Every structure is written in structure tokens, then in C-alpha cells.
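S.K.: Got some structures for you, see below.
What follows is calculated from the coordinates using simple rules that are stated; it is not laboratory data. The structure presented is a predicted model; accordingly, all values stated were derived computationally and were not measured. Cβ atoms are built from the backbone, for glycine too; each structure is taken alone.
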Structure I
Amino acid sequence: TNKAWKLFPEVLPTLDTLRAKGCRLSIVSNWDFRLEGLLEQLELRDYADFVILPAHAGCVKPDSRIFEMALERASEAAGAEVSASECVYVGDSMSREAYWSSW
């Protein structure tokens with residue numbers, strides 16, 4: 001349940017602002033299928049154009065294929081090619097994310 005999870009107060013206003021500015025948002029995670037339900041419970045799912053999990057990509061971060069799939073899905077959502085240079089990746093661990101962002 002979402003009782004074990006709590007959003008920081010600025011999360012939803014930040015997501016609202018990003019959406020209002022026309023940003024497309026997605027989630028790329030190493031979680032399993034339970035993430036979709038948690039996102040729904042936390043009222044976050046509607047902010048993401050798509051969610052990519054290892055079960056969808058056949059690999060986990062930091063494998064570049066999961067990020068390439070995200071670029072493909074972003075391009076489909078935008079109706080035009082989206083390049084990595086047009087994307088921002090936000091993670092939850094400075095040590096892991098710095099490594100992953102170098103792909």
C-alpha cells in the first residue's frame with residue numbers, strides 16, 4: 001500500500017508546472033509490475049506519458065537499451081523524433097544516476 005510511501009510536498013506542484021510548460025514526462029524504473037499500482041495510489045501515474053519497466057525492455061538500468069526504448073516511446077508520444085539531448089533524466093541516487101547518465 002502507499003502508507004509506506006510519502007511524496008515530498010513539492011512533487012505534485014513541480015509535476016503540474018512541468019506539464020503546464022509542455023514537458024512530457026515518463027518513468028523508467030528497475031521496479032517490477034507493482035510500480036504501476038503504487039503510482040496510481042500516489043496519484044502520480046497520470047503525470048507520465050508512459051512507464052518502462054525491465055519486463056517491457058528485457059533489461060535493467062544501466063543498460064542503454066532501456067533508455068533507448070524510452071526515447072522511442074517519447075518519439076511516438078511526441079509524433080516526432082526525440083533525441084537524448086532533448087531529455088532530462090532525474091534519478092534518486094547520486095552515485096548510481098551519475099553513472100547511468102553517462103550512457
Structure II
Amino acid sequence: TSKERVKEIVKNSTGFIYYVTLRGVTGSSNLDGNEIEQNIKYIKSISSIPVMAGFGIKNSDDAKLLSSFSDGIVIGSSIVELIYKNSENKDFHEVSDYISNMKDAIR
């Protein structure tokens with residue numbers, strides 16, 4: 001996204017800005033931490049609105065990295081996949097463990 005577009009997004013944003021960390025479809029992989037950090041730092045330099053990072057966060061390493069320079073993270077597909085995987089036997093301990101690990105990573 002161009003800097004002009006980022007400025008327009010910031011100007012029209014309320015609440016928080018959702019920074020999409022991956023190009024492509026949800027559930028993809030390969031986050032570019034350096035690029036994401038530079039972009040989020042730029043957004044934060046022109047806005048006081050919190051910046052949340054999401055899209056492609058798969059594990060606690062991703063969560064820890066992104067939370068080190070964003071104001072928070074958004075996890076969706078990974079949790080949905082775990083719920084689906086465990087829905088037949090209705091044993092959601094794996095989901096609970098995953099969320100606990102993510103929570104610990106961002107503290």
C-alpha cells in the first residue's frame with residue numbers, strides 16, 4: 001500500500017487500524033517481520049490510533065514477534081481450524097492450549 005493510501009486510511013480510521021501482515025489468502029505463511037515492523041512503525045508515526053496486526057499468525061513465535069511492535073494481534077483462521085479439527089470429538093483442550101500459548105507469547 002502506498003504511503004498516500006496509508007495516510008488516507010489513518011485519516012478515516014477510528015478505534016484501531018488492522019494491519020494485514022500477509023499478502024495472499026488467509027491461512028498462508030511466511031511473515032516478513034522486518035517489512036511488517038517498518039510499516040507498522042510508519043503508521044504509528046503518523047497516528048495515535050492503536051495498530052493491530054493480523055492475518056497469517058500461526059504460532060507463538062509469530063505472535064511474540066508481531067506483538068513486539070504492534071499494539072495487539074488478531075488470530076482467526078488458526079483457531080477456527082483447531083475448532084473444526086476437534087469438533088467431532090468435542091475435545092477442545094488443543095484449542096485452549098493454543099490460546100494459552102499465544103497469550104503467554106505476547107506478555
Structure III
Amino acid sequence: MVTYDVTDIHCPSWTESWVLTTIRNLAQEFDLVVKEETTLLSKKGSIHCHLAYPKQPGLLEVTVWPRRQSVWIDMHDNRRADWNAAIIEAVASRLAEEFGGRAEKRPS
């Protein structure tokens with residue numbers, strides 16, 4: 001699995017509507033679609049989105065947890081494809097810009 005954390009966050013808003021709008025706009029910038037918007041049961045109040053490239057295998061998973069002021073993006077090994085491996089760093093960097101932080105690759 002590859003994970004990028006957004007650190008040193010200075011987020012303008014943690015509301016669900018702002019977070020979802022930000023993720024949807026980010027997906028459009030990279031020609032991705034938001035396939036799912038949900039919450040992680042283990043992280044109450046989180047916003048978890050699956051981003052996909054149309055008609056291609058693979059996913060990027062974006063999680064925002066306002067309660068902990070945490071943001072991260074994952075690419076799971078079983079959802080890895082050429083397209084998501086190629087753009088995860090760029091998507092993480094843009095995500096960090098939107099949340100007023102910086103993207104750092106989590107050690108594997």
C-alpha cells in the first residue's frame with residue numbers, strides 16, 4: 001500500500017460540504033470520478049471517497065477525518081493500476097494545497 005499524509009494542515013473549513021466539494025473538484029482536475037462517498041466505521045465522522053479513472057481498474061482512496069484534523073490518500077496493492085501509481089503523488093500534492101498543508105509519503 002502507498003499512503004500520503006497531509007501534514008501541517010491549515011484548513012479553511014472542516015465542514016462536510018466543503019470537504020466533499022473540495023474532493024469532487026480535485027477529482028475533476030485529474031479527470032477522475034468519485035465512485036463512492038462514505039465514512040469509515042473505525043473513524044467516526046470521517047469522509048472517505050473512492051476516486052477512479054473511468055472504465056479502468058484501480059482506485060485512489062481519500063480520507064478526511066475532521067475530528068482529528070487528518071487527511072490522507074491511499075493506493076491499496078489490490079487496487080493498484082498504472083494510472084493511479086502514476087498520479088498519486090500529484091493528487092496528494094494538490095490535496096495538500098487545498099487543505100493548507102504538505103504531502104508526505106508514509107514510510108512503507
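S.K.: By the measure percent of Cα pairs over 25 Å apart, tell me the structure among I, II, III with the highest figure.
M.R.: II
S.K.: With relative contact order in percent (Cα under 8 Å, 6 or more apart) computed per structure, which member of I, II, III shows the largest figure?
M.R.: If we compare relative contact order in percent (Cα under 8 Å, 6 or more apart) over I, II, III, the biggest value is for III.
S.K.: Here distance in nm of label points 7 Å out along Cα→Cβ at positions 3 and 83 has been calculated and equals 4.1, so which of I, II, III was it run on?
M.R.: Traced to structure II.
S.K.: Here's something else I'd like to know. Quick check: 18, 11, 10 is what I get for semi-axes √(5λ) of the Cα gyration tensor in Å, for residues 19-74 alone, calculated from one of I, II, III. Which structure matches?
M.R.: Derived from II, not from the others.
S.K.: While we're looking at this one, here's another question. Using helix-only ellipticity at 222 nm (-39500 (n - 2.57) for each DSSP H run of 4 or more, over all residues; to 500) as the calculated read-out, with -9500 as its value, let me know the right label among I, II, III. Walk me through the intermediate numbers first.
M.R.: Details: I: -12000; II: -15500; III: -9500.
Computing helix-only ellipticity at 222 nm (-39500 (n - 2.57) for each DSSP H run of 4 or more, over all residues; to 500) on every structure in I, II, III gives -9500 only for III.
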